[in-house]
1. If we compute percent of Cα pairs over 28 Å apart for structures P, Q, R, which one ends up with the highest value?
2. Work out the source of -10000 here, i.e. which of P, Q, R gives that when helix-only ellipticity at 222 nm (-39500 (n - 2.57) for each DSSP H run of 4 or more, over all residues; to 500) is computed.
3. Here distance in nm of label points 7 Å out along Cα→Cβ at positions 141 and 213 was calculated and came to 4.8; which of the structures P, Q, R was it taken from?
4. Computing FRET efficiency 1/(1 + (r/R0)^6) of positions 221 and 277 (r between Cβ atoms, R0 = 30 Å, to 0.05) for each of P, Q, R, which one ends up highest?
Structure P
Amino acid sequence: MSKAFRFWGLAPAWALMILTLIVPILIVAGVSVAERGAYGGFDWAFDLTSYRQILFTEGWTDALEFDPKYLWIIARTMLYALTTTVICVALALPVSYFIAQQSARVKIILIYLVTLPFWVSMIVRVYAWLIILGNDGILERVYRLFGGADVSGFLFTSGAMITGMVYSYIPLMVLPVYASVEKIDPALIEASHDLYGSRWVTLRRVILPLTAPGLMAGSILVFVPCLGTVLEPMLLGGGKQLMMGTLIQTQFGGARNWPFGAAIAMVLLAFVVLVLLINARRMPRQSEIGL
């Protein structure tokens, strides 16, 4: 295959990526260092106030004072994204292992059921949890049926947000983990039991190392979108606890502070790139040790 053919063959893909990915990122980066307009929007004047606002605020004497409120939002977002990822790992591994043990026909049906939520709009799925967790909802009725004390609903809590995030993104964890589990040679698990390895030892020394690539891929597919999630904090959390996604939406919406919203978006992008770089550095090490 000639170099010219490879160049012109890939030219449409490169052009599409540049126009739909690189150019929008550059525009957001440019807006993040622009000056806030007097009536919203922005003016093309170089200004780092938006980035400074993440860490500092102006006091009564116009002196900069350290203000950690946006750092707490970033830390909260990282914590909720990490918690959601850990829960998805804990749920996806046994589910994937169970699916891998079934016959070919049953596997197809179960994989179809895992991917079924993707056939429904994200907004519809989140609103379904409003019905389940809301006042006098399904969960509250079941809770009272078994003698639970009166509660005012399970909505607008951190648990409701994490529940919605886990439900929304767990299929992204199950699919890559299942692809790794299915490749495990059953003879390796049998050998572990023949050598008097307990189930915990087999899981820790055989299953987890062999499924590490799928677990890492699934963790990235869950963790990254959780960083920018908007619907779950707004609808299930009631907007009580800001996350980076809702903060960006607020700045581009009601606050009309586009440069600051773009600066937060660039910080979010930096976190995503950092996660991808860490994974990229880890993959060659896995290849060296045979994982």
Structure Q
Amino acid sequence: MFPSFLPPAVKELTEPTSIALAEEIAIQPMITPLRHQPIPTTYVHQGSGGTPILLIHGFDSSVMEFRRLLPLLAAKNEVWAVDLWGFGFTERSPETPVNPDTIKTHLYSFWKTLIAQPVILVGTSMGGAVAIDFCLTYPEAVEKLVLIDSAGLAKGTAISKFMFPPLDYWAAEFLRNPKVRDRIVQTSFKNPNLLSADAQLCSNLHLELPHWHQAIISFTKSGGYGSFRSQLSAIQQPTLILWGDSDRILGIKDAEQFKMAIANSQLIWIANCGHLPHLEQPETVAQHILHISMIVSL
């Protein structure tokens, strides 16, 4: 049975991992400093034992991104995945901006309310930048850090200068266009066999929720995540960098840059893989994350 707060299109999912994860999505009214009313926040919680693992999705994505990885991790560890403020199925509010600071504030409230102990923080793509920002601000909350094809080295985009009506709405509609989203998914994967209708539905399902346009516009106007290059040396936690060797979204140069900038880090290339190793080779990614969960340092 799918949760009632998910869009009706969820019933069109066909792959067992997608259906199983969608059925597990829960919602929690989250008290935060962002507004007087609690924010209904969506998440998945599975497994038990070990250091909790907290999964952070990428830009304009949701917890559905972890449909293949999360069950593998939950077989050995307690695992959480959360929809960030302004993204996924977490309730949006046009009155509250979506930017790196509000995303971090909401994430900290989630961690403090439901987890409240150091975690292995795993960030994918933009979620990597979120994880870095969170780790730098709340180091006591992070025991180890895992970056998967992570953003966080490039400077902010200049597109925010053009995000005013009606261009802002048109830009959001462009991102919503099925052909555009299909092209993004095609570029993200190396294995064409993964470009299924189910994969497309998983990446688009959250678009049906209220205020999606406003949230995307708000985040883009903020400039999004810039470069943390000058701050990476402050990261003391053991850090695992996983990177698809055929990433056509961010390329492969940043992987080595992260490795050089973060002292206690290890870089592992995921062979024959694009921008989404956790979807293309979830078994390999899970193995590496579970391994770091058991060792003291890298």
Structure R
Amino acid sequence: MSNKNMICDLETGICGESGDEEMEFIDFNKPTKKIDLYYVTDPICSHCWAIEPTLRRFKEQYGHYFNFHTVMGGLLEKWHDGPIDPANGIYKPADVAGHWREVGEHTRMPIDGSLMIDNPVQSSFPPSRVFKIIQKHHGDDKAFEYLRRARESLFAFNENIGENAELIEIVNQMGLNGEVIVNEANEQSGQDLLLEDFTLTKNLGARGFPTIIIVNEENKGVKIVGGRPFEYYVSGLAQVLEETPDPKKQPPLPKLLKDEKLLFAKELEVMYDIEPANLANFIKENLAGGTYKEKEILGEKYFISL
């Protein structure tokens, strides 16, 4: 028998001599991500709600390039007699309602806003502290899921996420113990965790929300303030990497909806580059009957995984 090394090629299916290949050292460890992305935000930030479609796609397609960090910025400690956001004409809770509706109509991420007239959120600190407690005990992914559920409750379904009862309900629906988590969030330890984020926000130089900061291991990078088109974030990442990033393929719709649980039409259009007029056909082609429910709120369709 020949002493030549024989091999069947996986790609060609042809079996024969392996050639001159010698013993090869390999390393299966994934390369360490050296890029950090800081997303400075707040649970009641309407413009943060508006960029959810773009941010989700950016994370899905380019998240393998960076470590993602969500930072609570502290938008509203409490209402007072002075201006809260004079640039947007906001001096009292009722002023928020009209501003939020404009954001929702412009971006098609639905916002009701009427609770800011009838039963206004008095502070964004309570839902922010809950985020920090979930992050502490259950990790970044679960905390980010909570942030999404809280924003759905506030903006689309007009629930007051400044109240303990609503926060407990949101956390319970995530399969966690809402009462325990909310109670801990209301303790000094919850406030201390939040203050750590406020310090980081200041150190990052973030003065408004949303702010996204992408930095390399040398702490050099880019700061992107406000809602921007998808390509803008890709360009920012490319600048930090000093090369053109290679995107992953968008996730199949059944997997995305199962993971996210609820998605609005705008989010699907952004993720899959679909024109609004073509969304219905896209849904029929990609989702099996009985796996989802289609609903509508404030003139916008949304889809729930079953």
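Every number in this text was worked out from the coordinates using simple rules, so none of it is lab data. Nothing here was measured: the structure is a model prediction, and the numbers come from that model. Cβ atoms are built from the backbone, for glycine too; each structure is taken alone.
1. The maximum falls on structure P.
2. Values: P: -22000; Q: -10000; R: -12500.
This figure was derived from Q.
3. Values: P: 4.8; Q: 3.2; R: 2.7.
This figure was derived from P.
4. When FRET efficiency 1/(1 + (r/R0)^6) of positions 221 and 277 (r between Cβ atoms, R0 = 30 Å, to 0.05) is calculated for P, Q, R, structure P comes out on top.
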